[in-house]
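Right after this note come the structures.
Only the coordinates and a few stated rules stand behind these numbers; no lab work does. Bear in mind the structure is a predicted one, so any value in this text is a computation, not a measurement. Cβ atoms are built from the backbone, for glycine too; each structure is taken alone.
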Structure I
Amino acid sequence: MVTFNKLCAAALVLMVGSSCICAEDKKIQDLDWHGDLRLRTETINVPNGGNTLRERFRLRIGTSAQINPQLKAVIGFASGGTSGRSTEQTLGEVGTGGSATVRGPQQYDLRLARAYLEYSPTDNITITYGKAKNPIWGVSEFLWDADINIDGVGFNYAPSGSGFFFNAAGLVFQELEKSNVTGVKAFVVQPGFQFAAGKSFHRVALGYYKFDNLKGSSLGNGTESSGSNNTLQSSVLKYNYDVFTLTGESRYPGLFGFQVVRLYADSVYNPDPQQANYGAIFGLSFGDRRVQDAGQWQFDINYRVLLEDAFVDILPEGSFYNGKTGVKGLRFAHYYGLAKNTSLTNTFFFAENTITREGQTVFQTDVKVDF
């Protein structure tokens, strides 16, 4: 197998070579700015106490520069502190001293969330290198929280007219080598196929994750470490997480009078442990395809089961039982357009820990503006 170092080096050579081709034209086009601000009220209820009510916000802002026709540089900033899978900032956040610690009005961090080069040698190939958007296709946040930006190399290939697509990634979870100790990294491949049947659209993909040096290690995402629900042995991960995934969706425009009805599913299987080694999500959404203007709306519901050793527990959706594995339950969401680029979202999570059987209910009300 091609080493991760060679993969990164090849991506960098391609990108630098592309910039040199157009070296005579040193002018960078105007920066393209974009962002969003989301205000949230969140209630978390846990049986037998431990309830939480908090006000939160998320700010994301980014820009991109077209260096030449093939190469683009992207930079993004986000709130949320050091967490790798949450850009939420809690207003008046209580410190480690508990509720007796009153901190008052504060200033909050805005951190570098994306910094990458994007190289497109043809219309159907995209290569990213750096801290970039996730190149692996998904239908929900079941395995990957939407706030996670990968460290490493991404690849997307979709030849026009064929229906075939291929996604891949080389992910860095630790330094590749330090003091002669090789770090944790992963390779992901995801071939897939999409097609239309009448007015409906269908897409399916098979994925494979190959982790190096994960078993016997402990990972983190900035604020949490692996083992919050993955099985440990001597304080490190007991199993490998070389998993298989199967992902699919179907869209039906005009069905039952809705602009679109969407069915989606995702599943994961880890062959290493003999039990608690699988997960799946099934979902339905209907209404407008996107909520971008006043009066547009969409409703989404899904049910999931993600057992404790099905997947690495620092990556799944952070709002569903704190992002842990070993969980099951329902998620309901209603999105409504208040005005152009302004929306209101109400989301309910009804989750249960499959190990302790302890439940958790979360209710979130969001107002979001895009700019």
Structure II
Amino acid sequence: MTLAESNSSTHAGQAGTPAERLQVLDAFRALAISAVVAYHFLWGYAPPSHVRNLYGYHWVYSHWLSLGSLGVQFFFIISGFVIFMTLERCRSLPEFSFRRFARLYPAYLCALFISYLITNRFGPVEFRSGPADLAGGLVLLPPDLIGGTFIDNAFWSLLVEAQFYLCIGLVYLLAREYFVAAWIALLAIGAACWLSSADAHGRVLEIVRHPLFLLPHGAHFTAGMAFYELYRRRRASGFVLLAVSFVLYLIVAAHSGWPRHAATALMIVAFVLFLAGRLQWLVCRPLLFLGGISYSLYLIHQNLGVILIGRLTRLGFPDLLAASVSVATVVGLAFALTTVVEAPAKRRLLDWARSRTRRGPALLAFTPRHGLPLVRP
């Protein structure tokens, strides 16, 4: 869900330098996190979406806010683009894995403990969790395996992201120049599991289709990968992946209502305009700031923000004022988490890894399908 390396070189003939063009993805992340926060702070924890009104609001806000939850799917499309780019630039699979770890885990670990402590001290019963849930969260263990719950319900998408990293890394390692064909084969098997999950073996298929075949989110990741291929002017593979993502989306989201389809179509249109160089006007300081802290904001906003809203409304704050104060609070916390934990930890871990690499050969070296050496000679 993050843009760890945004200075990749690309073809000429587009508006702006490559780094400037890729800043649009930061703006996309800002829009995605804004939608998610609006959903969680105005709709997700009050009837009819939730049994109890955890906000304490006096008004029921528009059901259209429920579409804000699709901001996570927008993150998945962005992730498909960025992770494919990052994977091609890495010299080995361990480097790719360690870069992901350094980028994501330190901030996640900090947010995990903050959410656990504050939620269990001040939060509603719906948000409470136990030591087993915390232990599972430390290793991104699916709560279903231990009959538990996420420390923060927003963390579910991190598990999906980790599964995506594992799948794309292994397929890229094993398939090499046949990566696109292998990826399509993986998705085809997953689609078959999805369509067959109602039969006698449905429970088994339902269990494996999520971690092994990235369903129901594989269509979004694949769309992002397709747009990266088109960005690099590899049109044949790009259009094939885009067609595959469309078919897979029709399979897994066939029963979704038209508003969700329309929102998904807007995401696709946004990426098409990005490729055409028509969205540079989105590159502005507010969106770049929000995009820069979007990962930490995603980690920290949900439980803490909803708890704070409930406290403020009980003190007599008007609904929107309580929501605004909570937004300002979690944005401040996210900025602190980004500057104190996320960025320094990533820098120090990567510096340590570089120093270790100079002392010995890389492991699990492989050659990318486009001929760029993944291991220095």
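So helix-only ellipticity at 222 nm (-39500 (n - 2.57) for each DSSP H run of 4 or more, over all residues; to 500), computed for just one structure, reads -1500; which one of I, II is that? Could you put the intermediate results ahead of the total?
Working: I: -1500; II: -22000.
That value comes from structure I.
For which of I, II does FRET efficiency 1/(1 + (r/R0)^6) of positions 187 and 323 (r between Cβ atoms, R0 = 25 Å, to 0.05), calculated from the coordinates, equal 0.60?
Of the options listed, only I reproduces it.
Please compute relative contact order in percent (Cα under 8 Å, 6 or more apart) for structures I, II and give me the label with the greatest value.
Details: I: 13; II: 29.
Evaluating relative contact order in percent (Cα under 8 Å, 6 or more apart) on every structure, the highest lands on II.
If FRET efficiency 1/(1 + (r/R0)^6) of positions 43 and 339 (r between Cβ atoms, R0 = 25 Å, to 0.05) computes to 0.25, which of I, II did it come from? Write down the numbers at each step before the final one.
Working: I: 0.45; II: 0.25.
Of the structures listed, the value fits II.
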